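The next part holds the structures, each set out as structure tokens.
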Structure P
Amino acid sequence: MEKVNVLVLAPVGEKCLKQIAEVSPRVKVIDGVSLLGIQNPFEQFGRDSVAWEKLIALLRDTEVLFTFRSVPDLIALAPRLKWMQILSAGVDRVLTPDLIDSQVILTNVKGMHAVQISEMVINLMLMHAKKSLYCLQNQRQKQWVHFTPDLLSGRTIGIVGYGSIGRRIAQLSRAFGMRVVATRRKVKGISRSRNVDILYPREQVGQLLSESDYVVDALPSTPETREFFNEAAFRQMKPGAFFINIGRGATVDEAALIKALREKWIAGAGLDTFVREPLPPDSPLWEMENVIITPHIAGAAPDYLEKATEIFCENLKRYLSGRRLINVVDKKAGY
């Protein structure tokens, strides 16, 4: 029986490794994390390191790669590679030119982040509406200051990028009594959808921006969406609007965002993703009182690795039986 070498470059743990091995007797699971001594799954190997030499040796016979990230010169180093499954929904960090041009199938865990990210969006909106940062500041200073908090009910949320995450955000926003508008690239004209009052085509995003009290960036990072939120976009928003980015940092022109916040074109921002991560210490965003920063954890969950492994195992069964995989990425489109 010919074995299928599956290299796991993610700290999924013994239970998940066993789950992968139990998919089929044909599967040979290689725990790259232990063999390479990786402490951080995002660690970059120095090409003169012992770990790099070990990785090269492992990649030579790898047919399936289950990983958080890609490897430099992956296609050249892994001549037998046929399929790579990554543990994230966004693929911009692994879409190198050699991978795009190769025959290697790329899949992601799209759809797995909707619950946790939608809760983060609700959290950020509530923090802004209820002035949570202001309350914490007063608490630290032992100041008893009355003020009138805002409501989410009756406010409009605009979701730019209406995929699985956007749909869940819309559902929860509706539960708070919000009016929901959204844009989706494939929509041809104005329509309605479940939990969405108005679904605009991408060309009419300006209308969405002008009427939304909360604007949520849920876009993937592609050449088409790079700096989608630029100066022109922020100028179209309400002066009292709150901008939330749970998509990708590259979809925002950060200089334009900082200008918009400083000059009060918008009221504030809740940011989970950035152009550079970690966010550099000299970024003005750190010091802004109208900005809430989270360290790219909106998609995280206590059982993240277990759920990602479940998706991978389902795909591995399909791969071994020659069936179409789920969550296949269009490498040219970038999602």
Structure Q
Amino acid sequence: MILAIETSCDETCAAVMGLDGALRASVVASQSADHVAFGGVVPEIASRRHLELVDPTVRAALAEAGATLADVTRVAVTAGPGLIGALLVGVGYAKGLAWGRGLPLVAVDHLHGHVASLQLAEDPPAGPHLVLLASGGHTLLLDVDGPRIRTVARSQDDAAGEAFDKGARLLGLGYPGGPALAALAAGGDPQVHPFTTPLAGRDDLAFSFSGLKTALAMAVAADAAPPADLAAAYQEAIVRHLVERAALGLAATGRGTLGLVGGVAANARLRATLPGLPARVVAAPLALCGDNAAMIARAALELDPLEPAALLSLDAHARSPLG
């Protein structure tokens, strides 16, 4: 079975999966309480907490799976992208474990992991499909055809998840910002002070959120509408933008299935709006939208282990060739 480790940001994750793709255990040790006072993730704090949590989290995952290290036949780890200090904790732990026990090691791209999370849905996509990946660090359209993943569109500036978090801070909400903004928006009217959809009328495949953040900042400063109405309008503009660009991507690639993955994939308004597209929409399970090791284990099923020499030289990387 596969033991997977994920430490790309502020959650320490471990999962156990059978070689048949059956998920045996998935444990996420959240660090939200450690970062809430700062209104966002502090990289140094995240790295130190990963050092404290990685071994207990791995042990908890093995216990949940009813397994021991003797049952593990392969180790998988997120090598990037992410916070470099946080990644190094997971990579170092996985390298030591794999080398010490003579196990093959699979290095997984975090974004590939998100794409693979679709295969853990109740009715996963089969054959070529387009994926909308919306998270705190990336907003991408990815064309997936078997093992090949090609980037079709990316954000010109910020990511959708970062836009949600910054919007929450502008509205004086807590951390994590995305869920807090969505909760406030649920009681607001998006028509009271609507925002212009980014890149409206343009048919090039790209995303942009910086102008929308500025528009919200100006509206908050001018007290243009009650906070709940501003939150609802801001969320609606983000969702409209994501849906419009996904529609363009479907038309450009000719794909009939759209996958939705990443932290923003948990947003209820987005999940309710995407099915209006002329395509079959498959969303990652809610529990696997955020960072988790189950998706890393699933991606590892599609990848070859590193050669022994490459295992020793494996390093973390802050950026992905996909993003």
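For structures P, Q, calculate distance in nm of label points 7 Å out along Cα→Cβ at positions 129 and 233 and state which one comes out highest.
On the way: P: 2.4; Q: 3.6.
Largest calculated value belongs to Q.
Hey, mean count of other Cβ atoms within 10 Å over residues 121-128 derived from one of P, Q reads 12.6; which structure? It would help to have the intermediate numbers written out before the result.
Details: P: 20.5; Q: 12.6.
Comparing all candidates, it corresponds to Q.
Could you figure out which one of P, Q the value 1.11 for Cα Rg over 2.2 N^0.38 Å, for residues 161-256 alone was computed from? Working shown, then result.
Values: P: 1.01; Q: 1.11.
Answer by label: Q.
As an exercise: volume of the Cα convex hull per residue in Å³, calculated from one structure in P, Q, equals 123. Which structure is it?
Details: P: 162; Q: 123.
Value 123 for volume of the Cα convex hull per residue in Å³ corresponds to Q out of P, Q.
Thinking of P, Q, which structure, once relative contact order in percent (Cα under 8 Å, 6 or more apart) is computed, gives back 15? Could the numbers behind the result be given before it?
Details: P: 15; Q: 25.
For relative contact order in percent (Cα under 8 Å, 6 or more apart), the value 15 is produced by structure P.
Can you rank P, Q by Rg/Rh (Cα atoms, Kirkwood Rh), for residues 33-112 alone and just name the one with the largest value? Write out the running numbers ahead of the final one.
Working: P: 0.94; Q: 1.01.
Top value of Rg/Rh (Cα atoms, Kirkwood Rh), for residues 33-112 alone, among P, Q, belongs to structure Q.
Kindly point out which one of P, Q the value -12500 was derived from, the read-out being helix-only ellipticity at 222 nm (-39500 (n - 2.57) for each DSSP H run of 4 or more, over all residues; to 500). All intermediate terms of the calculation are to be shown ahead of the outcome.
Details: P: -9500; Q: -12500.
The read-out comes from structure Q.
Only the coordinates and a few stated rules stand behind these numbers; no lab work does. Keep in mind that what you see is a predicted model, and the values were worked out from it rather than measured. Cβ atoms are built from the backbone, for glycine too; each structure is taken alone.
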